[in-house]
Structure 1
Amino acid sequence: MGRVIFQAKQICKSYPGTIALDHVDFTAYAGSVNILVGENGAGKSTLMKIIAGAVQPTEGQLLLDGEPVAFATPTEAAEKGVGIVYQELDLCPNMTVAENIFLGHEPVKHGVINRQHQDDVTRHVLDRLDHKIDPDQVVGELGVSTQQIVAIAKALRRDAKVLIMDEPTSALSAGEVETLFRLIRDLKAQGVAIIYISHRLEELIEIGDYITVLRDGKISAHAEMDGLDIPWILRQMLGDTKLDVPHHGAEPSVDPILSVRNLSLPHTDSGAKVDNVSFDVKAGEIVGLFGLMGAGRTELLECLMGLHPEASGQVELAGETLGARLGVEQRIDRGMMLIPEDRQAAGIVQTMTLGENISLANLTRYERFGWLPRNFGARDVASTIKELAIKATSAAQMITTLSGGNQQKAIVGKALLIRPRLLLMDEPGRGIDVKAKAEIFTIMNRLATEGIGILFVSSEMKEIVALADRTLVMSEGRITAELARGKYDENDLMVSAARAREAV
């Protein structure tokens, strides 16, 4: 083992309704690439944000060079020698390379920014990285790989001892990846500890010295990379857990309830979100949508729901074409409903009661001459609470006082009141306990037997394997594979998603 430069000891992080990290120990060695890996939702991003000072732990201790440290902000972490390069580069495209590298810490002489000093230091840092980039070049005019070099230089300007790289190759070509790997080897030789996060399993074998595996917020393995292979990594990531929810077993209809052809969302600064996607969902069918971070799954559901009028392509619901000008309200009227990933921000209105939240999408049905009666929707709300077994003292209870699982049931209940033909469900099991998940998934199975089509996103492979009649794999905005129920397992799903990203 190399020299220990950084340790996270017994780190815990709790959010309402979920434990993101549960007594996690992590060690980074100087002059080494320290791999951190785990499936989506395992807790990698939370741990990295804690190390980088962006999130505060609920419990635990951080040690840098053996001394306890506490970072209130990323700036404090950077000043102590811990830098981070995010997957979505935090650069200002309208500013120069030097201005980005010194952003927020500009050298001032006689009340004026010392541009010459900025340029000199920028050249020195870039020379250390063996890259000749003009300090006065506007960042937005650089390629993605060169921008990444600038982001690394920004972290190294403060003599980073620990450098976190979050999915650094996600937007790079094969040649650019090799350039990045040469840079990483140079940084290793200079004694920098690299903490490296990636879903590309093959590159972990190539570049890694040590590996730490997170599963469900806990450490499942820590080892030297020498002699390890991809099957070993997958076993540690996935374990042997199965989701104990019986499949609905019903046969879907022959005709699709949803038909999507050539759906695209225009390019953004981070690349194409949805790229020429075509697929069908049949009535009574549960279709899973799986992909690694940045695959475009949420953006696809948002396009279907009409949240991106700039999207192009054809969407048909029960044979009716839903034009680009058809907004969210009109799509709800036609029987499409989205259950969003972010329950607190987009799924509920926190200042309303349980009953008001459940009835929210159905107000036009209850209004009388432009007014809502005092107890509007009371019968429907009571029926929904009973049908979904929502635990609450009454419909008048504030939605925020319910558990995460019961809040999620309320969002599902709101969707069911519109009598949907198609449900779009983005991470329906996120942030709720095992029992609540099983109840939500049982409801999904029942809805499928009633002829409702369901398209659902999940980052947990066991959920996809247990629930889906078919699974679509997305990568870089495209559908890259279709897997039939019973023909794949969690291992196959992860390999398919990783290879799909490589292929794209």
Structure 2
Amino acid sequence: MTSPLSDPRTTTARPRASADSLPALTRLVAWQAALMSQDRLATAAAQLVRDVAIGLGCTQVALGWQHHDRTALLAVSSPSALGDAAAALRTTRAFEAAMDECLDQDTVVRWPETPDQTRPAIAQAHAALVQPPGGHAHAVASLPLRAGGRCVGALTLCWDDADRLSTFDADTLGHQLALMAPWLALLARHEQPLWRRMVHSWQAWWQQSSRRRRGASAALVLLVAGWLLWPVAQELGGRARLDGEHERSLTAPTDGFLQAVHARPGDRVRAGQALLALAPQDLEVDARRLESEIAQHQNAYMAALARADRAQMGIHLARSDEVQARLQLVRRDLGRTQITAPMDALVLDGDLSRSVGMPVRRGDTLMRLAPDQAPRVVVEIDERDIDAVRPGQPARLALSALPWETLALQVERVQPAARSVEGANVFEVEARLRSPVPDGLRPGLTGVVRIEIGRQSRLQTLGGRAVDWLRLQWWRWAG
């Protein structure tokens, strides 16, 4: 029995197989080196079709790439051979139809068909490439390009000799293309826009994921979509402060010196309670001087009456009345040296406890009082959102001093003019407390107010702001 090692058929078959595979391997390495030296899809495709045309002796080689479920011609080995513009357009469409025919069947398509073809294939578009009979191409074959487990394009080869098709080794070329197609797919993916690459990455992840992971992802997407699309109460936020309903300023009734201080800021006072006292000494001196002047004029009047001097009687009587009027003014100022609270109120400003003895002038503001009533709430709303605020809308207030308690409000009025606060234009909105006023509320407290302006989805809220910003920027730059 002859061993396999001594069998002449075996010893001669191995060198022949090696010799047949060596040119294909050398050609593959050369093609790959030339292909991977290109960094653009168009130039890489043009390099590939030129190398294949030279290596396989083809009259024309075309490469098409799939785009939106149809094939677009990417490169041909001899563009000048396509003819004028009209002929080039017809040839391009014919190539694309042949490539679509190959990719639809996902197999090698030849025309004319060879006897060793494993299965029949529809080749009407390929047959149209060799028409009319006097054309340059007499045999056509198309191979699909695969990368990442899917067809990404097709390669069409044309020969002017139909006998070349019978010796064409489609399997070897298919293996060679399988090693080069991923590089073309990588270049195509890098030239795509970012959003399309993200879509392709998501599609690849979806196809590779298990059924349970797909179900969890779909449920998560539905939850996020529901959260974005479900109508909710829309609110506007703004900084808020408490102001007194009315404020009363106490001013100095006359020039003088501060003698006593009976209240300080933060004290609650009652109507008629003494707050400040001015030194009355100067006024008392003026009053005694005026009283003495009145007495002098009265004595002079009596002397003139004894002499029956009517002229002097009239003069001293008029001067006595004048001094009497001045004395009444001084006595009135003496009664006003004690400054009292005009109502039940809270002292807001005016700490004069360290200013006793200091001079004051008539009209100087000494204290500010706020009535002992529920304070009003002033909310600062950005100018972009003021159009949605209306009187009567409900709101909620959270104070920095009482963060654990939310107070109910109602919008009362919107100030007609804006003002600048920290570089932003804001409108002041006045609101009234609807809930019982808790103890400890004082003018000057700050917090945050949320005003309910209607119901709409979160997507409309976020998208509306983005659209308004884009419109403003477009108008600013484009006019």
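Summary table below
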{"read-out": "Ranking 1, 2 by distance in nm of label points 7 Å out along Cα→Cβ at positions 90 and 226, the structure that comes out highest", "value": "2"}
{"read-out": "For -14500 (helix-only ellipticity at 222 nm (-39500 (n - 2.57) for each DSSP H run of 4 or more, over all residues; to 500), calculated) the corresponding structure among 1, 2", "value": "2"}
{"read-out": "Structures 1, 2, by distance in nm of label points 7 Å out along Cα→Cβ at positions 338 and 402: label with the highest value", "value": "2"}
{"read-out": "Winner on Rg/Rh (Cα atoms, Kirkwood Rh) once structures 1, 2 are ranked, highest first", "value": "2"}
{"read-out": "Among 1, 2, which structure scores highest (criterion: FRET efficiency 1/(1 + (r/R0)^6) of positions 50 and 322 (r between Cβ atoms, R0 = 41 Å, to 0.05))", "value": "1"}
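Laboratory data are not the source of any read-out in this text; all were calculated from the coordinates shown. Treat the numbers as computed from the prediction; the structure is a model and nothing was measured. Cβ atoms are built from the backbone, for glycine too; each structure is taken alone.
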